[in-house]
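Taken together, the values in this text are just the output of simple stated rules run on the coordinates, not laboratory data. All values reported here derive from a predicted model rather than from experimental measurement. Cβ atoms are built from the backbone, for glycine too; each structure is taken alone.
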Structure 1
């Protein structure tokens, strides 16, 4: 089972997605820590991701692009704030130009990922997104963020089922 809830609070400009897995926190952590696994799920199925830089450490940068069905590339990145393996990530998520530089015309989002053991081999992953304003949240949601991340997360069960070191 992957996504269990999506909660939006427009007044507080937040969206929280909860997913549950039959895997250990260390295994779920690898979805983020291994760039080859990350690129297999970060984009929705119609827009696969390619990770071009992956430095998952405080003050590190992750850069990627998603390729649409028409071949157009959509660039983005994360500025890492904190990394607490295997339980927590915090980063600023930004839209980027073709060279990977931040696009100042689109809003940044602060994202907190929590990976929590639930017992009996189950793990809950919570992805909380904090937008600068309700208007910024509306803009990003209109661009398909909720559908995109939900579809992207639907790909994680198959990756977790594989045996990785």
Structure 2
């Protein structure tokens, strides 16, 4: 019996079209290429006889378990995803998922893009909507000051622009 849950924003996965397509392609490759290849390895290893001491059989079974787990994860992500679209964004008055923002902190200007957790890359200044910084920016407007508690104390960001 499956556990049916109500979809909430916390369960929703936000993806760009590119990331959605990449995950769909990965899932297809796993199903069409990887699983049949591993299944053949398992079958070949079974042909060797005694499975209790057959290292190839056990390795292939472990790999199959991992790949099936990845299939479940990808299915969950894709079925609970919402595509972030830059096109048609008529309201740039507040920060939302997909927004590119320019902020000022300690006299320096920084740019961030608010993305879903699957695409977060802090080194590229792509911050997750679920991160403390991302959550702090969501819903804020140009000119707002945003306080974020970090290990070094509280940092204050001023939103300069939202694109």
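Structures 1, 2 were shown, and mean projected area of the Cα convex hull in nm² at 9.3 was computed from 1. If helix-only ellipticity at 222 nm (-39500 (n - 2.57) for each DSSP H run of 4 or more, over all residues; to 500) is calculated from each of 1, 2, which structure is the one that comes out at -6500? Computing helix-only ellipticity at 222 nm (-39500 (n - 2.57) for each DSSP H run of 4 or more, over all residues; to 500) on every structure in 1, 2 gives -6500 only for 1.
Can you tell which of 1, 2 yields 0.95 when FRET efficiency 1/(1 + (r/R0)^6) of positions 70 and 142 (r between Cβ atoms, R0 = 35 Å, to 0.05) is derived from it? That value comes from structure 1.
One of 1, 2 was used to compute distance in nm of label points 7 Å out along Cα→Cβ at positions 94 and 118, and the result was 2.6. Which label is that?
2
Taking 3.0 as the value of distance in nm of label points 7 Å out along Cα→Cβ at positions 102 and 150 derived from one of the structures shown (1, 2), identify that structure. Value 3.0 for distance in nm of label points 7 Å out along Cα→Cβ at positions 102 and 150 corresponds to 1 out of 1, 2. The greatest value of relative contact order in percent (Cα under 8 Å, 6 or more apart) among structures 1, 2 is that of 1.
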